[in-house]
Structure I
Amino acid sequence: MDQQDHPHHAAHESATMREHLNALEQFFETYLHKKLGLHLPKGLKDFIVQYGPWLLLVLAVLGILDLLPLLRYGRIMFQLEIVIGLVVLVMEAVAVPGLLKRKLAAWHLVYYAWLLWAVGQLLAVNLVNLVVGLAVGMYLLFQIREFYH
């Protein structure tokens, strides 16, 4: 591939990735919100939307402080899992101001953080964490998605 084709190729890959992420989001929206029929009560959704960002921030900061010392261990997969965990926690912390303003972009940042977390769990072969965490996390995220614009 010559240099002139590279930007076009990268843009195509980026568009394809966005399409896949949008399709996955539609899948979760359909099955965890529309078809599931098991919805959180409005009061609980309001509580999560109002206080969840603060809890997310506290947990992110504590998680970062907990993971940083573990980076010194030499196992590559272990370090990769920790780095992914740190990136996820930073993404969640960065999303907090937008979540407080009910910005859809902030909700998406948390959604992408959860997807990245799932990749980390898959790479670490933490299959129980992956299935349970992804199911619960995505269920909660898609229960409150309607509050973000």
Structure II
Amino acid sequence: MEPIKSLFEGRPIWMNALLVFCAYMTFIYMPFDLFIKPVAEDEEIWFGYVLTGWAAKATEPIHWAIYGGGFYGFLKMKSWMHPWAAVYVFQVAIAMAVFPWLYRDAGFTGIAVAVPFVILGVMLLRSRDSFGSLSAAGSVSEELEGNQNGQL
């Protein structure tokens, strides 16, 4: 239980939720979407525009790479996650605002749906100092352990 608990230390709860979401998308949903879901049922949404069929299937590896990078970046709190995680979340906010307007005749209701993603994007932008902290802390602790064991 301790190794699992240690995976979630050092980042806020909301960032751990993003880590878990990226893990789910990377290891469960995207492999299903790419390898099992029939092309006729495929849909991918970019900036609110729906791609279907082979166009959707062709862009799935991009989504998979984004979620895989997000998983690794949040797991190790890599410095390159700032500002790229926020940029992607802002793209999702745009998609949430545009999709209902284009496909659901929902007018401005998409803006209300986009607001939480804008807030999340701002939170990611404001968390710049958090990224790089776990990997730096890990290397410092490893160095200290090495010195305590008589190693230089």
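Annotations
- Origin of the value 10.8, where mean count of other Cβ atoms within 10 Å over residues 17-24 was derived from one of I, II: I
- Structure (I, II) behind the derived value -22500 of helix-only ellipticity at 222 nm (-39500 (n - 2.57) for each DSSP H run of 4 or more, over all residues; to 500): II
- Origin of the derived value 19.0 (mean count of other Cβ atoms within 10 Å over residues 113-120; candidates I, II): I
- Given 26 for relative contact order in percent (Cα under 8 Å, 6 or more apart), calculated: source structure among I, II: I
We did not get these values from a lab; they are worked out from the coordinates using the rules stated. Source: prediction; values computed, not measured. Cβ atoms are built from the backbone, for glycine too; each structure is taken alone.
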